[in-house]
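Listed after this line are the structures, all set down as structure tokens.
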Structure I
Amino acid sequence: MKFQPGRIVATKGALSLEKCGIHLLPYLKRHLIGDWGDMDAEDRAENDFALQHGYRLLSVYQTSRGKLWIITEADRSATTFLLPNEY
């Protein structure tokens with residue numbers, strides 16, 4: 001684990017993925033080890049910089065039901081699962 005997630009929360013949309021058999025925990029594990037998911041090289045580099053300098057982190061994962069975002073706040077107080085349309 002490269003950072004602490006703080007309080008872990010999820011929006012209604014993200015929780016609906018669980019009802020479809022898409023489990024959130026594997027995505028959280030990837031996020032916490034710095035596997036930022038389905039992002040281009042520039043966005044990955046931005047996350048790596050953010051990790052080192054205490055900025056907000058964003059991971060994007062493609063699921064069978066669309067994209068899932070995970071955002072960890074800059075102060076590492078919370079990590080949120082959400083769908084892009086809930087931002």
Structure II
Amino acid sequence: MVLNNKAQKKPSPVYPAAAIAERVSGQVSVLVIYDETGHVISATAFGDKLLKEAAEKAAYQAVFPPTSVNGKRVKVRGYLTYEFDLHEK
């Protein structure tokens with residue numbers, strides 16, 4: 001499940017200097033789990049090694065509305081996607 005539009009807060013990642021120097025750009029997907037209060041408790045990025053850490057750090061700052069199933073708040077797992085575009089630098 002893609003969570004980008006569900007986030008109440010989704011900070012942009014800081015573009016790593018090493019990635020800029022190497023002219024690396026692209027998309028990074030981050031598998032996140034957020035807890036019953038909407039805070040990210042796990043983030044694992046998939047993508048270029050120079051961009052992954054920045055995407056994970058940004059994902060940990062995301063906040064979601066709490067999710068309930070049958071009246072009980074639950075943890076949710078899904079993906080956040082970040083675009084690293086050198087043309088925006």
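Since every read-out is calculated from the coordinates, none of them should be taken as a lab result. Just so it is clear, the model here is predicted, and its values are computed rather than measured. Cβ atoms are built from the backbone, for glycine too; each structure is taken alone.
With helix-only ellipticity at 222 nm (-39500 (n - 2.57) for each DSSP H run of 4 or more, over all residues; to 500) derived from the coordinates and found to be -9500, which of I, II does the value describe? Spell out each step's value before the answer.
Working: I: -9500; II: -5500.
Label of the originating structure: I.
Quick check: 37 is what I get for relative contact order in percent (Cα under 8 Å, 6 or more apart), calculated from one of I, II. Which structure matches? Intermediate values should be presented prior to the final figure.
Numbers: I: 37; II: 41.
Of the structures listed, the value fits I.
When you work out distance in nm of label points 7 Å out along Cα→Cβ at positions 19 and 43 for each of the structures I, II, which one comes out largest?
On the way: I: 2.7; II: 1.2.
Once distance in nm of label points 7 Å out along Cα→Cβ at positions 19 and 43 is worked out for each structure, I has the highest.
On distance in nm of label points 7 Å out along Cα→Cβ at positions 11 and 67, which of the structures labelled I, II is highest?
Values: I: 1.2; II: 2.3.
Biggest value here belongs to II.
Right, something else. Check the numbers for mean count of other Cβ atoms within 10 Å over residues 27-34 across I, II and tell me which is largest. Can you show the working numbers first?
Details: I: 17.0; II: 19.8.
Top value of mean count of other Cβ atoms within 10 Å over residues 27-34, among I, II, belongs to structure II.
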